[in-house]
1. Work out which structure the value 0.30 belongs to, where FRET efficiency 1/(1 + (r/R0)^6) of positions 97 and 513 (r between Cβ atoms, R0 = 35 Å, to 0.05) was derived from one of 1, 2.
2. Compute relative contact order in percent (Cα under 8 Å, 6 or more apart) for each of 1, 2 and report the one that scores greatest.
3. Out of 1, 2, which structure matches 5.0 when distance in nm of label points 7 Å out along Cα→Cβ at positions 249 and 329 is calculated?
4. Given structures 1, 2, which gives the highest value for FRET efficiency 1/(1 + (r/R0)^6) of positions 193 and 337 (r between Cβ atoms, R0 = 25 Å, to 0.05)?
5. For which of the structures 1, 2 does the calculation of mean count of other Cβ atoms within 10 Å over residues 169-176 return 17.1?
6. If distance in nm of label points 7 Å out along Cα→Cβ at positions 81 and 457 computes to 3.1, which of 1, 2 did it come from?
7. To which of 1, 2 does the computed value 25.8 (mean count of other Cβ atoms within 10 Å over residues 145-152) belong?
8. To test your reading of the models, identify which of 1, 2 gives -8000 for helix-only ellipticity at 222 nm (-39500 (n - 2.57) for each DSSP H run of 4 or more, over all residues; to 500) when calculated.
Structure 1
Amino acid sequence: MLFAILLLAAVLRLHRLNFGLPALNDPDEPVFIMTAMDMLREGRLNPGWFGHPATLLFYLLALIVLLVGGVGAMLGAWSSADAFVSAVFSDPAVIVLPMRGLSALLGIASVAVTWAIGRRIGGARVGLAAALLLACNPLHVELSQVVRTDMLATVLMGWCTYHALAVAQGGGTRQAVLAGIAAGLACATKWPALLIVVGPVAAGLFAARDSRAAARALAVAPLVAVATLLLASPYILLDYPTVLRDLGGEARPMHLGATGHGFIGNLLWYVHDPLAGSFGIAGLLSAALGAIALARDRANAVVLLPASAVILAALATQSLVWARWIVPLLPVVAILAAIGLSMIADAVRPPGARRLVLPCAALLIAGWMAGATLRAQQQRADDPRQAATRWVFAHVPPGRTILFEHAAFDLLPYRGRLLFPLGSAGCVDIRSLLHSAPSHRKVNGLRQGRAIVDLGNIDPAALPGCSADVAILVNYSRYRAEPVRFAAQLSNYHRLLATHRLVARFSNGKPGNGGTAEIFVRGTVAPPPMSGRGS
């Protein structure tokens, strides 16, 4: 049964893994890809960017680049390192697919770790039900298909929790050391992941009543976690000015489409949007019931509940809200939901029916989530940005200048000038930029701490250099939805588009980044206005 669940998890995570390619629709994927390539090209171990800090992921991605480059060289796909780099910047799918494959593998591993934790807490049936729910969770699947730090951090935090449970059950120093190693590696991937160390600390406090070894373990986990963090990511100390710069860049008071609502408002948002949206009302109510039931099991509750509460409270105190920030708590919610369903099953009188309640209820909730996952994947496949590219090739004659503000590698075959807004550099010729194989350090310097690379965030004095016959804009509609907060950015769009007209709008109905792409043209470049959905 576990194998079947892991197979289902693999199928869902590999389905449409190539979404968008060769374009990169996730705005953060280029950060991780370019940084890993820069480390190899420049022969350095220092990532030079510590926003997440993502150090552990960068090393894994660099290894993937080495493997792909080496295999391609043996097969004759490229004859030199420069030829390999050129191939990647011509078609990022060369390395993006293997990198996304790593994320998918980590997502499957997260399901397996959830099974192990659930089994340790509530037995085999609870472990299997929790694994099934997480395998089908649409948000977990979505983050298992992009090159980001979330899934690696989630696996490591689950590993920490597993050993923390052993500490609470009298496991002693060895289990505390393993929990600390996992917490340190998790923090080397995402800064807030260090909060998972609350689990082994709480477990040590609980077990210290009966065991001196457990009392010693109380201090072991945090110390080992910090030591592991510094061993895994030594440049956090050696390059601390860069760390401070990047942390300052991440700590923004507002962000397009992600500005927070205060502590209580943020809590309600996380419960209503990512949690209820991915588990459904039935799944969330089952988790609430499971939390009540788990509270009576002090040895396990002391590990799972305080750490989860601290992480959720930390998220709610932030100025911004992101669905991806809640991903490390999805395994916990899945386990609590399985415990809640088990509690309901135990209340059923006929023994024969009692055995069927948990698997049937878990299958029903998982079936709903799997359907939501497939619909979300179809929605992502119907991306307005790719629809806009197809429209350009169908309606815009060669030789025109096209401005776009997303990683539209699928536009490179167009025979005309392609412009991309890049912070203080204004709008740059994308082919010239790619020909020189840009580094993330250079691009990040040109961004100058701007949250988003788009037309709204370039220097207004550089706007004349953005003049184009066709503009494909994915953020203009988002800024129009928040005109007070982003008046300066809207001013850039209004100035540039004063002589343009809207000729096409594509939407997949998804709010946020990439949900809408609008095409504006100047003069008689294209046919009369039209609109439609991405196909």
Structure 2
Amino acid sequence: MKRKFAWLLSLGLVLSMFLAACSGGGDDTSDKPADEGSDQAAEGGEQVLNLINGDTIPSMDPSLATDEYGFQFLGATMEGLYRLDENAQPVEGIAVDHKVSEDGLTWTFELREDAKWENGDPVTANDFVYAWQRAVNPDTGSEYGPYMMGGVIKNATAVNEGKAELDELGVKAEDDYTLVVELEHPTPYFHSLTTFGTFLPLNQKFVEEQGDKFATSTETLLSNGPFKLDNWTSTSNEWDLVKNDTYWDADTVKVEKLHHQVVKDPKTAVALYEEGTVDRAGLSSDLVDQYSTHEDYAVTPETSVFYLKLNQTRNEALANVNIRKAISLAFDKQALVDEILNNGSIVANGLVPKDFVTIPGTEDDFRDVSGDLAAYNAEEAKKFWEKGLEELGTDSVELEFLGGDTETSKVMNEYLANQLQTNLPGLKVTLKQVPFEQRLDLDTNMDYDMQFAGWGPDYLDPYTFLSLWITDGGNNKMGYSNAKYDELLNEAATTLAQDNEARYQNFLEAEKILFEDAAIAPVYQSAMAQLVSPKIQGVYVNPFGATYEYKWASVGSAE
């Protein structure tokens, strides 16, 4: 799933950034308060936000959600063991505390006794047991369940493959308010995983009563989080989040209503912002120059990284490490982020993003310590190119470049192809620009030479990025293999799982190997440019999961 869905979200960032779609990276035709007018709302103390969504919500079923919109509204209406605070750290949710066994394999969660579903039922440990079993039950057809829990929760993969019974999954209710979770291996990032939408609880009786209608409308949903979804069906173009008065921490929630409407065109979104109808509007690249001096202009850095995948199995030239090294150094990324993206995105010279994680025991950012591993250098690129051509016994190479078919994607694809052909004499690049779903199929079948791709993290750990390139991994799909790289990642996930400092040294070494092999060619780390009303306060942007956290939000004065 990670490949098909999280990657879809990640790539959606670059596509939607210019189509006003996904909030994960450009669905940011986002939000603002009060139908009666923002000033009037603030002066009257009305805690209402008017927001924009890039499309309808495909699913509100925690077991079936795979997209940014689903996870956004699940995060607002439901609560798991923990939720992310303003620093993206897990804070109390349904769990008030937890203990971890000495071997790191058993996590025991103490649940609060004052948490209730909106129908008045208590939220209990069994609600987690039922939900997690449902997520890996092959009959459910979940994509994220097997991906997020496989190799993490004991027997999750075996249960999903029909090799173990549901009650063998490593999650048990010791009593109503004690949840015991057994892991397959020690998992240092499991704490952050518990904030993710796939790990949310479900009220078994309610879900089973709704049957196939569960999570298809307001009437077939049951909230235990800060807000409730109102006036919604799976085809709605407008809906509301309203404060959930039965939420255990309802006193903290200030916003009474967040009205959403679907708007796909960024120019329409900006027009709505200008007239005071919405409180935040995402800017496509062509609008940034026009609004970059606007007093409400804001850039929000993100943790998604985009790169060229270099398939070593389909084209003989890309099996040559010097050819790959040449490609990785041969295009001017600064010009790309400044002139094509124009939205605050930054150059990427590695895989693990900047401002994502720090080295344990220090305050040093992983990216700063690992350094620039593939910086633009046309002269060095040409040297590697000439050496590679000599090794191949040729003076020319033809490569197919697989990319997206949106207008902005085409501009980026053409720019990259032109840079490569200009700086690498003898290279001919043929563009193949297709819809995203077709690109996924071509990736799955490894039917491409070079491909523009990207990744957004699923949890706060370098493993979410570096595990992409393990030999024969489900996300690799480019024939890359390095035994030492595999060994370092395997150690980080097993024998070093409880030694975080050693794990990170493995990650640093593995990332260097990845770029010594020039497995991929990093391009940029994304950001989103927006117009944001100063009346919106206390809204956090998460590095994974729900893009926006509104639990602590409020509507204040613009002054």
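Every number in this text was worked out from the coordinates using simple rules, so none of it is lab data. None of the values given here were measured: they were computed from a predicted structure. Cβ atoms are built from the backbone, for glycine too; each structure is taken alone.
1. Attributed to the structure labelled 2.
2. Sorting by relative contact order in percent (Cα under 8 Å, 6 or more apart) in descending order puts 2 first.
3. It was calculated from structure 2.
4. Top value of FRET efficiency 1/(1 + (r/R0)^6) of positions 193 and 337 (r between Cβ atoms, R0 = 25 Å, to 0.05) goes to structure 1.
5. Of the structures listed, the value fits 2.
6. This value belongs to structure 1.
7. Label of the source structure: 1.
8. Corresponding structure: 2.
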